[in-house]
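A.B. asks: Down below are the structures I want you to see.
Laboratory data are not the source of any read-out in this text; all were calculated from the coordinates shown. Bear in mind the structure is a predicted one, so any value in this text is a computation, not a measurement. Cβ atoms are built from the backbone, for glycine too; each structure is taken alone.
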Structure 1
Amino acid sequence: MQDEARPVRPPNPPSSVRDPRVPPRQLLEPINGRVLNPATAVTIKGVKPRVTVYVGPRLLVTRGPRDEETITALEREADALGWQAEVSKARTVLRGPKQDVADIVWEAVNRNGSGNYFEEGETTSMVRLDLLVKDKEATSAPDGWVLLQRLRAKSPDLADVRHAALEHVVAVRSITPDPFEDPHPFEDPHPFEDPHPFEDPHPFSGGSSAVASYARPGSGGRQPMAYVGPQPLRRPSVKGRRPVVATLDTGCGEHPWLDGVVRTDVKLGSQPIGYVDDETDPEKWFDQFGALDGAIDPLAGHGTFIAGLIHQACPDADIVAWRIVGADGLVVESNLVKALEDIAELARRHRDGEAGGHPIDVLSLSLGYYHETPDDELFDPTMYGILRRLGECGVAVVCSAGNDATARPVFPAAFAPWLDDGGTVHAEKGVVPIVSVGALNPNRTTDALFSNTGTWVRTYARGAAVMSTIPPTFQGGFNATASTEAYRRRRASIDPDDYSSGFALWSGTSFSTPFFAGLLARRLVDTIDPSDDDRAAAVDRAWGAVTALTNMRRPS
């Protein structure tokens, strides 16, 4: 019975969907990232934008029945603004003496003989429009949002703009202490998890010292730990094929637990997926971002930690890890879409019995972005179209809900069928649904304060102060507070960034997600018959696992 003396909080008060904190300026500048501020943004009647982060001089165009008309209309409006719209397509380029290093590059294309940008039968899901200032023009800096709004104002039926969208900056968001809410920020002698707290000049979304506590070592923040238990027991063989869990994150580093379990070399034919260059690998080189101070980057080791959680939840699963995120935790949407498109093609070839495929049963994604107009018909379908193709191939895509303590939907997690049927995506019998995952506290009875929530979050799993693997080569620039010798033995306090134990504690929906992905895989162990691994069989298996572990139900 509800306590009548206690006020009942409305289900969706304004503060529930507050805007998240945006990445600091030093992260956005290298990718020309901009923050869409609804108070100052160019607007038109009927469009109410929300805060988002996007690549300024760029737009994405999804393939569709009128994609050529969309591009032509955007080129026309760009010309009126003194800008030039250059159309580019993505491809993976091999480089290096052994041709084993890859970059995702976008190359300008011209119209073909028929006046079109696309060839007959071409499977590219999208193209990118880079906006440049025209020769002999002096005008404002090109901006994709301005161009979209101009075209929307002239196309009230939205026919020309339905396939065009901003290029969002997608983030793997770590939890960081908020120095403006913590009343005693200098009482922590080693705030090593937030080496530059005052370089974020506009934490305009506010903050909470209670939420920020999860970032502090001892309260759930990343810290070394000693694990004294046994290694997860992996059977020499299972009945049929082992379930395969794939991750697209910062890759995966070396760790004894993961030898023979994780592959990082799976390609689409001869083409690598994502990034494979050595010099920017955050699972090997842990101090690439920020000052040259030896501090371990915010996302270094993230992918190894994720792989360890999957392995703990399902030791009998095989893991494939690809890299698309750097040590700063940011990736532009077009590169993410390219990698997802390659993964979807890999899964399709396997399910359809074609050469060059690879089995994928679960895909874990610990990243996301906030869309500026999620509730109207301006919403872009590019990424969901790819994730739906994965669902058609029997792949359960599991997405993190985010760490901003807000009910505002995060995508791609919010592509899950919403509990109140309020989303844009609905469950389909022949498509495995996306599963959005929030985080639980260690007690498993309460949601972690940092976890995003809402009817779009369909399940919760342990994600606060969880233990997992981290590269044992990580030893940062901080030292023990005190060190001495006594009785011919060395004595010291804990070195706060010495991970030579190979294990760490960490918090985030980034970790509840792979843990849940491992639980799904556990349901599939001993059920996969390699001779019966087509789309229908895979969809049936995946739907069964999702139904067993969530409140989602397959339509009849």
Structure 2
Amino acid sequence: MSWDAWVTTFVIIGAFVVMARDMFPPSMAILGAVIVLLVLGVLTPREALQGFGNAAPISVAALYVIARAIEKTGVLQPVVAAMLGRAGNERVSLVRLLLPTAAASAFLNNTPIVAMLVPQVSNWAQKHNVSPSRYLMPLSFAAILGGMVTLIGTSTNLVISGMLEEHGFEPLGMFEITRIGLPVALAGLAAIVLLTPLLLPKRAGVRREVEESERDFVVTMRVEDGGPMVGQSVEQAGLRNLQGLFLAELIRTEGAAVPVTPHTELSGGDLLTFFGRVDTVVQLQNMTGLQSAESQHFMDPASTQHTFFEAVVGPASPLNGKTLKDVGFRGRYEAAVVAVHRAGQRVLGKLGSIELHTGDTLLLLGDQGFRGRWRDRSDFLLVAELGGALPGVSRMTGLAVVITVGVILTAGLGLAPIVSVALLGAMLMVITGVLTPWEARMAVDLNVVIAIAASFGLAAAIETSGLAALIGSLFSETLGSIAPKVALLGIAAFTVALHAVITNNAAAALMFPVAMSTASALNGDPRIFAMVVAISASVSFMTPIAYQTNLMVYGPGGYKFWDYLRLGIPVTIVVLMVLAIGLN
């Protein structure tokens, strides 16, 4: 290997380690690798930055805006209500949920679709006394499979299309990938419906666990009229640093919620809500000036100005690796965390000292505006109100549908490039008032856009250093000697394996030049090789960290890490088998 190839190999391995260990967001890891390769002379400035001038990241950003408009206007609300129906045969319910989800994900970004459906499916499961774990993971998988069907179904397809264009080929057509992706998606959905009742255990989600263990960590106390605490601040009364307990909410006698700070002055009759372990409640019972409010039931979120939310920590969140105390959670987010769930279980211990990680689900108490403030931020992948009313259909629904359908038809008929119509559609969503400029800006996941743009530079380094040709020759000389289709299937399997530890777009970027070199050595169709890489890079079923929709359902479904392997491995095998059959 050449010097450049060795340098590229070591830099890519370093990026792998960073992404696999979740040390930095993927966008930073990929961009950092490109910068290192640029400084070391492996890449020219033009090669390193070519992705920032490509249509793919711009198209993805515009499609995020369109998907946000559809979510905001509640276009899918009636569809969701109709498709869930009554709880009956489990497989029938899965079919009713998964088919529309996959169909919608073929044309809209799957992240906002899953974000919208998770609270609705959780409410439905709670209402019908069924386990949400039997529906939420299949929901995520269906959204992923739907993205394989069209060009705009997932950002990975747009990345591969952009890379084809960089290599002098025509970009992928709107439905060009459908002939390969549709059979794969249908087979994957069939496998999920058949296997879910057999392989996925029934687990209690965050909501059910909260209800069942409410007396373990919720207690309401009343400040005695004329008692020693009246007129004292929270800190002076000794309520600030209780071992295993913390004061989350203060309600005045007139029903008003008061912000809890160390300097908040107590009044007679104030209702104080504490959260902590049941064995620490005795501390409160022994404090002079407090008496039990004799509340036997969990707080009704609708009964005060505050309500409960579940929020899933995202990979790019500033909460990763930090404790609630480190980030000053209550001051920063204007909400109090009352429980942390990880791998299907509530994390015990003093909340302020728990180090948070990607995928942790926080049960928190905040004001009614919490979701609006944080739903489009990278801090949380999902913010869902517990017991809150589902958003209604907006008066702008018809306009949003017309614009979205116009984008899909125009691109599908080949009347204009996808980047042009997507940008026009996003602009119309703002001009017509469906979204405010701020909502449009916050709808775009810059981490994804930057990662996509930077991945072009990483792919260029693999190609120009000769690394792609070397790996491609290994595929062509070993597997290709058996049959070209075997080499193609080997590339698909290797892409799936890569995606188990890095993002889908990074896996696609790394394997694209290898696929092109293999296709050239075997005189194969480069477009077929490119589409196989795109579909394989979307096979994200075996871990919760493989794709962000998997993380979004991790806590709400009460899953453990191994649950993804239970269902994900057989679904992956089915998908690869159908892909192999389709290549013959």
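A.B. asks: Give the label, chosen from 1, 2, of the structure having the highest value of Cα Rg over 2.2 N^0.38 Å. Let's see the in-between values first.
C.D. replies: Values: 1: 0.98; 2: 1.04.
Across 1, 2, Cα Rg over 2.2 N^0.38 Å peaks for 2.
A.B. asks: Still on this structure: By the measure relative contact order in percent (Cα under 8 Å, 6 or more apart), tell me the structure among 1, 2 with the highest figure. Don't jump to the answer; show the numbers that get you there.
C.D. replies: Working: 1: 17; 2: 23.
Between 1, 2, the highest calculated value is found for 2.
A.B. asks: From which structure (1, 2) was helix-only ellipticity at 222 nm (-39500 (n - 2.57) for each DSSP H run of 4 or more, over all residues; to 500) calculated, if the value obtained is -17000? Don't skip to the answer; put the middle values down first.
C.D. replies: Working: 1: -6000; 2: -17000.
Checking each candidate, the match is 2.
A.B. asks: For the read-out distance in nm of label points 7 Å out along Cα→Cβ at positions 231 and 439, a value of 5.1 was computed from one structure; give its label from 1, 2. Provide the component values of the computation, followed by the final result.
C.D. replies: Working: 1: 2.8; 2: 5.1.
It was calculated from structure 2.
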